[in-house]
Structure 1
Amino acid sequence: MDLNLRKAILSNIASNNQEQLEATIVDAIQDGEEKMLPGLGVIFELIWNQSNEEDKQEMIDALEQGVQQATTS
């Protein structure tokens, strides 16, 4: 079976408005289910590819802080 997970995820969110996209992200994070991780990865990829270098650096900084907080808690 040839399943392109990235295309399936993009197809599922293609017609979503901003509120729906935000709800998808929030729900996936709050649920904490590992089955949601691929979807969040695809969403992050879209964000990353649309971001300029300054925005990317801000994301990396936020990620670094988040990792430090998560590993010291």
Structure 2
Amino acid sequence: MLVLRRKLNESIMIGDNIEVKILEMDGDQIKLGIEAPTDIDIFRSELYKTIQQENNLAATQEIDLSTLFNK
């Protein structure tokens, strides 16, 4: 893991087209601004983990196709 120190209004670049900027600091919280192309999904890590769990669950469930065609 890369660890960097940044001050208010400073930023870091990820690759050529993602910028993460420190917008505000309030006690133990910071507000980040992220500029990235619209085709890149950005999620909070806890939401991303939930999405991955739901996708894994959906991928492992069996579907009874006969119910779709026997109407």
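For which of 1, 2 does semi-axes √(5λ) of the Cα gyration tensor in Å, calculated from the coordinates, equal 23, 17, 13?
Considering all the candidates, the number was obtained from 1.
State the single structure among 1, 2 that was used to calculate helix-only ellipticity at 222 nm (-39500 (n - 2.57) for each DSSP H run of 4 or more, over all residues; to 500), giving -24500.
Of the options listed, only 1 reproduces it.
Any read-out appearing in this document is the output of simple, stated calculations on the displayed coordinates, not a laboratory observation. Predicted model, so just to flag it, every value in this text is computed and none were measured.
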